[in-house]
Structure 1
Amino acid sequence: MISKSISMTDKGRKSKILKAFYSSLYSFFGPQRWWPGDTRFEVIVGAILTQNTNWGNVEKAVKNLKRHKLLNPARMHDISVHELARHIRPAGYFNIKAKRVKSFLNHLFDGYSGSLDKFFKKRTDILRHELLSINGIGPETADSIVLYAAGRPVFVVDAYTKRILFRHGLIKEDAAYRDIQRLFMDNLAHDAILFNEYHALLVRAGKDFCKTKNPLCDACPLGGFL
């Protein structure tokens, strides 16, 4: 069941709909306490490892890294790509992801002596631009790091977000990442806590109800908006 009836010509209406979505999701699911990481560096590593896999696999990889006391920028920077790949094997595409983590670490140590404090002092747009310049870090990963690790108000867009918005007629099926992101950032207060919770709630709704095939619209907290 997919609706295309919502007109998006009025900015006030966009804001009202997005706020109503958030209210319904939060009332139904409650706080998600995302991102599940003990440190900023763990969040960064998790954001890279979660590419093209589910979070359960990432958790296994993160546990391996913790077990070997490697969730520290300096320690992880010192080991080889091959050794890192061995520890993150459960996350899938481990050779590629090990190179991507190493690319981030090389950027951090070459430009900031390994200090996340120095790196995160950058203005948000510059920080995001730098992240996007690192091999293997695309918009979703960069924004996850900016929002969840640096605590900046940037909205993260993923496949769940796009699917939910499309099925409610808020975007076109071929909408670009930046356009979807702008929908939220142009119509909601720039609040990192709000963006954090909203993205996590959309992920939960996508996993539990807005499935690729056979979506459970009648049971979904957003079903009443169709």
Structure 2
Amino acid sequence: MAFNRLADWQIDQKNPRTAVRSTLVSKTTAYGTMVGGVLALVGGAWILNLLCLMLSPVAVGIVFFYSLTKRFTWGSHGFLGLALGTAPVGAWLAVRGQFDSWVPIVLGTAVGLWVAGFDLIYALQDREFDQKQGLKSFPARFGEISALRMATGLHVLAACFLGAFGRIAGFGWRYGVCWTVICVVLWIESHWSKVEGKRWKAFFQANAAVSLLVLGGVVWEIFGK
């Protein structure tokens, strides 16, 4: 996040929605936070195991690269999904120390699709600004209707992968109940995102519910038997 603020420092100052960001911390603080975060990540990976240490530069590179993608591709939302979708894989490797299952890959794919979908909804508020500044985003390139349709499609795929994750992991009806509620929440989010006054509600409340439901379904399966 610190690198994102530094990369978009001048852009954020021009955007009325984000102009206050550059006043929250100094560049020195932002640089210090960024360096400290990278050192903590690499150091933590070193303590965990060799594979995590070897892959830590890849994780840092993906996260940093995302912050630059809006300058040259309307697919930046997908790169954000990739950046956050690596989290389940990283968590698996932190515990197991090896690639020995498709479970984290399927879950990571679900997370990536889900994140890319809701980032499309979030990006709608900057569509006109992005067009004026020559920045690339899916809404700026293809318009609001196409962006909402794409977000819905990505969330449908995310729901499918979340279901597949539960099946591959060997989960039963407890996770299935939570997955069903997740599908309903994603449907509500799709409906809310079409109403301009409810988009913030769709972005924050619905997505918070999805993440908690996934966590709750897994915990219920593990400790409810």
Structure 3
Amino acid sequence: MTSADAYIPQLYGRSKGHSLRVNHQRLMAELLPKVAMPDPEAGPADLAALFPQAEEFELEVGFGGGEHLAFHAARGPKTGFIGAEPFVNGVAKLLALIESDQLTNIRVHHGDARPMIETLPAGAFSRIFVLHPDPWPKKRHYKRRMISPWFFDEAARLLKSGGVLRVASDIPDYVRWTLMHAQRAANFSWTAEQADDWRRRPDDWPQTRYEAKAIREGRPPAYLIFRRN
């Protein structure tokens, strides 16, 4: 068993918060089945069948309230976007954006991202996003963190040559953790050349509600961009 095999993040923590509003309940019942990714147990995902008009593909792991994913989907109609999120309230919020903005290029995986990621085809993705993942601050819970040797291996498999992995966190320890694993990932290079490259959010990187909350509470985020060699 390799170190990556021994370090596969699992789905932990809450999957539901406050009760869903009536409209969100409707979206979960009616819209989610129409835009859901296939069950991972069905085998490899066929991106061409899921996104007939797409010329490229992007993946967001843990999309929160979905505003980042919806932002890019609205501006990239020829890109197929896949979002994974275990938190039902976040899924419902994304579904509301899909409906209100009439987005037809998003597929949603509600649940643990890991088995779905393993069904995706190699070399198919231009960008992968992991924005403000759960930091799991206690040392005994580090194995639950999404950023891991397994994740960097999978990201390297999924991204095209020159593809980009974007990671954001407002937790200094998680930033160090990410950079440590990135340094050990031979297939990736950190693109930062000066401090502003990771202190300032790029123009095409919309602010999420989690980032806004972190800034209000005095936790400036780091914006890490890694390129697939």
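One of 1, 2, 3 was used to compute helix-only ellipticity at 222 nm (-39500 (n - 2.57) for each DSSP H run of 4 or more, over all residues; to 500), and the answer was -25500. Which one was it?
Label of the source structure: 2.
Figure out for me which of the structures 1, 2, 3 the number 3.3 belongs to, where distance in nm of label points 7 Å out along Cα→Cβ at positions 52 and 92 was derived from the coordinates. The value was obtained from structure 3. Comparing distance in nm of label points 7 Å out along Cα→Cβ at positions 20 and 36 across structures 1, 2, 3, the highest value is found for 1. If relative contact order in percent (Cα under 8 Å, 6 or more apart) computes to 15, which of 1, 2, 3 did it come from? Matching structure: 2. Match the computed value 4.4 of distance in nm of label points 7 Å out along Cα→Cβ at positions 140 and 180 to one of the structures 1, 2, 3, and report its label. Attributed to the structure labelled 2.
Taken together, the values in this text are just the output of simple stated rules run on the coordinates, not laboratory data. The model shown is predicted, which means the values in this text are computed figures rather than measured ones. Cβ atoms are built from the backbone, for glycine too; each structure is taken alone.
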